[in-house]
Every structure is written in structure tokens, then in C-alpha cells.
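The numbers here are math on the coordinates, done by the rules we state, and not lab data. Since the structure is predicted, the reported quantities are computational estimates derived from the model, not experimental observations. Cβ atoms are built from the backbone, for glycine too; each structure is taken alone.
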Structure 1
Amino acid sequence: MKNERELLMIPGPTIVSPRVLRALAKPVLSHVSNEFVDGYAEALALQKKLFVTEGTPFLLAGSGTLGMEAAIANLMEKGDKVLCVENGYFGEKWEEIVETHGGEVDRLRFEWGDAVDVKLVKEKLEGNDYKLFTVEHVDTSTGIANPLKKIGDLRKS
């Protein structure tokens, strides 16, 4: 890399602060060491507080796509019908993950960079019996933010 302080003007990866870089330069802790176990327990406790839950959170180390994969693997069974609302790279990634896990995909596509039309989502949900539906809040490939609260409210009604 020519310039170590290159300014990244993208949604991710992000610039890492010198303090974090120093922490990453330390030797890796054993997953059975007291220091790791204590740190992990603290992270779980903080997540419980953050998410206001009595349940036990599960920490995944990976990209956002790993979280998407985990959600589908845990919420969907082979043959389930899933509506995938797509308006960017990550909308299409949902479709790929659902198909990989044997789901029956129904696509609702919008142009990349255009926000999801809530009325069209409502029409799809009313006319079909989906086990799940997927939509991303912000598709970083285009920077578009979808009206997630309005979309979520559709499923509640």
C-alpha cells in the first residue's frame, strides 16, 4: 500500500484507528485462557444489556453475510417459501442464500439504487403465504436506505 493513511470513502471496510491496530498486533489469546473467557463473558453480558434480553446472545465472528447465512439456516426449512426483496447486491445475496438452503424464492426486484416501494411489498405479502421475507435496511453496494419500519409494520398487520 502506497499511503498507510489512505482515506476510504466507502461503507466498508472502514479505516481502523491506530489504537485498534495496536490491539490487533498483540498475540492471539487462547480460547480457553482465563483472559479470553472473561472477555467473552463480558461481551455476552454487554450484548444482553444492549438488546434488552434475558436470552443468551450468540456471537459470530465474520462478515455481515455470515449473519445472513446464520439467519436463514436457523429460520428456514427446505421447501419454505421466501419473499426476497432486492434492490442491490445484498438483496440478491439473500436470494442466493435462501436457494442454497433449499428455499423456494419469490423475487420482488427494484432497480439498484432505488428504495423499495412499500406498496408493492404489501401487495406481495397479502397475496402469498411466505414463511419469511428478506430485505436489507441499507444496501451498501448502492448506499440506499430502505423504509424498514414501514416494511416491518406490514408483517405485523
Structure 2
Amino acid sequence: LVQEHGWEYVQQLQNQNVLWTRGTQTPGNLIANGTVNNGVTFTLFNFAVPPPDAVVIAKIPEKATFSINIQLASIFKDAPHPAAAKLYIAWKLSQEFQESNLMIWPTRQDIQPQGGLKKIYDYPNASPSEFIEFMKNTTHHQELRDKITQIIGPVIGPSPLDTVG
């Protein structure tokens, strides 16, 4: 957002009395439960094929760049339960899971995304590796955190790590 539109854009958002929340799931929950009647979130996991009664529906940007939080997995060399770890990875890579509504973009290249979506690498404005590179730069994180805190105030609300479901 800042990279494409600048800090003035963030300030303009703040001037519109935006409800800033902590965590990526909270905005979708507030929209879905009616707390926020006309909301938008840019950080929500959602189903590729939403149920008919869905209040929150994911839209893929047509022009704006979007990054994907790619979920990586591995089995540690000295894992205490390597067989369980292998079983978990096998399940995550199974055709059944990859074709489930839990996967917006399947990891496997032989499985098509649901809901009429293209494969992630077929979106010229998608950046699957950008999130990983972003996460590596902790100095930049702190600079962003400090600047955003100056504009919107300190992070408030329950930690998403403490919530269930």
C-alpha cells in the first residue's frame, strides 16, 4: 500500500475514521458478524468458492499488486515424531486437501484452483515470493511499524495468537 501509494494515502485512510484491527482474521469476523456493515479487508484468508450465505467474499485485484503469504513446510532432521510429520505433509499435499475449499491456490501444479481462479503464477500482478522477501527484512518491519504507529496509534486489541477459531 505504502510502496504503491505513499504515506499520504495511509494518512487519507486514517482521516476517514478507518477501524484498524489487530490480526488478519479479525476484520473478516467483524464484517461477517455485522459489527462493521460496510467493510473491506486486505488481509483475509477466504474460500475460493464461498457458501451461498457468505457475508465476506474474496476478490482478486485486477490491476493492483498483491502478495501471497505462501505457507512453507518441512520436516526437521531430528524431529521427535518424523512419521507423524511425514503423514501431515502427505495429507497437506494430497489431492483431497489440495482440491478442498481450504486451498485458494493449490500447491500442486496438477490441480486447478476452484471458483474459476487462475493459477497463482498466471496473475501478472501477483507476487508469491514478495511476502517471503518482505519477511526477511526485519529492519524494514520496524520502520513500517514505527511509522504506522505514528499515524494510527498503537496496536490495540486481543492478540490473534490468543484467539481460537
Structure 3
Amino acid sequence: SGTWTIVDCNQAACQMHGYTRKELRSRPFDMLQDDVRAPEAWSLALEQLRRTHDLAGETVHRRKDGTTFATEYTSALITIRNRELVLRIDRDITHRKQSEIALRESEHRFRALFEYSPDSIVLIDPHDPEVPWKIVDANPAACVLHGYAQNELIGLPATAIAADAWLPIDA
């Protein structure tokens, strides 16, 4: 019932949240969460822990100074001196989340350049064991230049569209 109470924590948890160990002990775990959960949510989480023995996921935590950060958590139910406790491990994943966003933005920029470039661009897999120098993607300009639909180009060896001057003698 209600929120979970912090029984103890390590130095890493203190540093991550900006509190001292004394400030965190005996305080509601909700104080570290960015979103306030209904009391029923804690009861449901405890019931799920009893059924599955662990919980994992991502959430957002709040530091003492009010700033927030993304965390990845794992919770497990443990018993110490006949007392049922939740062992919770939180990892700050801010940098990972920022990297994921940067990667998505980079992929979006690449895709836009690829699709809208007036120049022919063909992506080739030089290591495909079935088709040497296999075309894995082609932009619209490449399709127009070579006279193929995109689905016709994909899967062909690059030699199918290479100029004779570029082909090795044994090709």
C-alpha cells in the first residue's frame, strides 16, 4: 500500500540523485520519480514482483535539484531477516538516450540526402556470400540513370550496372 520506502542505498544512488544517504533513507521512493504514481501502482508492482520475481524497464527520475534523467531499472524481491524488500538497481541512461536520438537524426538526414540527391547513389554489400557486390539499396536517381525500378536493382550484382571500363578482366 502507498509508495515504497527507501530502506538503504549505495553511494552511486546518492550521487546520481544528488542526495546524501541520510536524506534518502526512510523517504518515499516517489521522491526520486519524475511521475507520481497512484498508490495502487505500487501494490500492482509488488504483486507482479511476487509472480515474476523481477521487473525491468525504463523510467525518468528526478534529482534533488529538480533536473530529470532517464533511467533503466531492474527490481527483484528479496527477503532479509524475514522482511520482504525490493532490491532496485537504477542506471542513468541519459547518454545512451542522447546517442539514440542523435543516431535517429543522422539516419533521417542520410535517408533524405539519399532519396533526394540528383546524383545516382547505390549501396553495395561487398561481402554477400551469395551475390558478389550485391546492390542493397538504390536511390531514385540511380533507378532513372540505369533504367531499373528500385525493386529490380536491389539484389543484382553491381557489375550489372557498372560501365565496362570499371569491370575487372575476369568479370
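Comparing 1, 2, 3, where is relative contact order in percent (Cα under 8 Å, 6 or more apart) highest?
Going through 1, 2, 3 one by one, relative contact order in percent (Cα under 8 Å, 6 or more apart) peaks for structure 2.
With semi-axes √(5λ) of the Cα gyration tensor in Å derived from the coordinates and found to be 57, 18, 14, which of 1, 2, 3 does the value describe?
Structure of origin is 3.
If distance in nm of label points 7 Å out along Cα→Cβ at positions 24 and 80 is calculated from each of 1, 2, 3, which structure is the one that comes out at 3.4?
Going through each structure in turn, the value belongs to 1.
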